[in-house]
Structure 1
Amino acid sequence: MRPIYRVAKATFHEAWRRRFLNGILVFAILIIGSSWVFAYLQPGAELKMIIDVSLGAIRFFGMLIAVFMGTRLIPDEIEKRTIHTILAKPVSRAQFLFGKYLGAAATILMNVALMGAAFLIVFAVKAPQFKAMTTESTMTMEFMSGNLVKAVILIFFELLVLLAIAVASSTVFSWIIASIFSFFVYFVGQMAEFFKQLANPERDISHAAQVLLATIYRLLPHFEIFDIREAIMKDQFMPWDVMGKIIVQGIAYTVIVMLVGYLFFNEREV
């Protein structure tokens with residue numbers, strides 16, 4: 001475990017020295033903070049707009065950080081030839097790969113925490129104004145506040161899945177192709193339910209097409225389940241057990257993808 005920790009620690013410190021990633025973080029916080037421009041809306045509409053824009057910004061910019069960081073972890077070490085020094089310490093390929101992933105995951109955790117904190121500060125300032133001008137119950141506001149924290153937590157686990165896809169794809173492709181592939185999987189993964197509907201046996205399509213669409217549905221990461229903005233807008237409480245199932249599903253998918261990435265990385269000449 002010690003080699004994994006050393007690789008993860010070095011990856012974490014190196015990630016914070018990347019100006020591009022820091023720029024994304026700063027821009028995301030500015031977008032969240034600029035939600036004050038919605039002050040011309042009605043209090044209820046303003047608060048919902050702040051929630052939608054802020055959570056959307058955390059997901060979008062977190063996605064950029066996960067992809068651009070994840071796809072560069074392995075290729076950069078190979079290009080700089082530092083991977084030979086690391087693997088000769090000795091550090092096994094499994095320890096190197098999973099250490100890199102954990103270091104990147106810690107970086108994403110810090111980024112999401114900072115963006116989430118900025119969002120919750122804006123919400124905390126605006127929420128009392130909304131509460132004072134509405135007939136909604138105190139319990140509704142408590143539910144909304146709890147849902148917002150859960151939404152940020154789910155975004156973090158969504159990004160862990162995307163990070164695993166980015167890292168695993170970088171063990172096969174160049175970082176540019178791996179980035180394109182990761183973006184493609186992310187956006188298609190938002191439409192996983194669409195493939196399920198297409199594979200419905202009641203549709204007038206061939207059996208082979210149904211099998212293909214059903215297979216795609218099962219293989220795709222269901223990123224849409226991590227987005228609970230619609231539930232928040234409808235003032236629906238997100239139960240902890242449902243949230244736990246989503247997190248477990250995300251972790252399971254992450255482990256499988258990383259194991260597949262290790263198989264490819266173990267066969268790759270560096």
Structure 2
Amino acid sequence: MPETDLALLLEAAREAGEIAMSHFKRDPQVWDKPGDEGPVTEADLAVDAHLSARLRAARPDYGWLSEETQDDVARLQASRVFVVDPIDGTRSFIRGDRDWGHALAVVEDGVPVAGVVLMPARDLTFAAASGQGATCNGQPIAASAQADPAQSCVLATKPNMAAQHWRAGPPAFQRSFRSSLAYRLSLVAQGRFDAMLTLRPAWEWDIAAGALIVTEAGGQITDRRGAPLRFNSENRLLDGVVAGGAVVPALLDALA
């Protein structure tokens with residue numbers, strides 16, 4: 001039995017990667033979720049079932065919040081909670097692209113204390129534990145020191161660039177995109193991009209693991225209004241996310 005939550009998450013994420021890769025590019029069965037919530041594949045469900053069994057058996061007193069599990073409000077009474085996205089970037093997985101992964105976190109009293117984002121098709125494992133720094137494939141990573149939005153490269157979707165989101169139009173940063181929110185956060189923690197933002201409501205399971213990886217890499221993360229993120233909420237949603245290195249305050253100032 002792994003002694004630390006981070007060691008447990010790392011083991012479980014590697015096992016999840018093996019399950020997902022056994023379905024990848026093999027025409028997995030796909031269903032559309034009700035309420036226009038997007039697709040889900042047999043791989044998502046298989047990974048979710050494995051992670052639920054594996055993690056909850058190891059820590060039976062922890063709560064459970066997963067994209068693919070019926071929500072149980074008992075989690076709201078738990079001090080520690082697993083917050084899991086079995087496959088973040090399901091559409092990318094279906095297309096056969098590599099920008100999908102597993103996002104696993106332990107949240108204590110609303111704050112992530114251990115997190116792993118594993119990208120099986122890219123052979124990348126991002127990890128962090130509170131007070132211990134962040135790593136990619138075991139090597140320390142650090143967020144960007146670039147503070148000038150005009151010199152920054154930011155991960156964001158095109159709708160985030162609409163004029164109504166900004167006080168005086170969007171800053172003149174270079175925009176890029178990756179399918180998985182957890183991967184975007186990890187790339188920011190690694191310093192490969194200066195920031196990421198999503199101005200629409202974001203599900204907690206997409207963000208929890210990456211949020212800790214960003215902060216442990218020396219970066220900053222808030223909601224779209226600059227407020228701290230809190231996890232294991234009743235509605236499971238965050239009011240957007242702005243994350244990155246030194247440029248985050250300037251981006252928040254520029255937002256409407």
*Identify which of structures 1, 2 gives the largest calculated value of distance in nm of label points 7 Å out along Cα→Cβ at positions 113 and 161.*
2
*Among the shown structures 1, 2, from which was the value 2.9 of distance in nm of label points 7 Å out along Cα→Cβ at positions 201 and 241 calculated?*
1
*Identify the structure, out of 1, 2, from whose coordinates relative contact order in percent (Cα under 8 Å, 6 or more apart) was calculated to give 26.*
1
*For Kirkwood radius over Cα pairs in Å, the calculated result is 20.2, so let me know which of 1, 2 that is.*
1
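Name the one structure among 1, 2 that helix-only ellipticity at 222 nm (-39500 (n - 2.57) for each DSSP H run of 4 or more, over all residues; to 500) of -8500 was derived from. Before the final figure, lay out the partial values.
Details: 1: -26500; 2: -8500.
Of the options listed, only 2 reproduces it.
A short reminder: the numbers here are calculations on the coordinates, not readings from a lab. These numbers come from a predicted model, not from an experiment. Cβ atoms are built from the backbone, for glycine too; each structure is taken alone.
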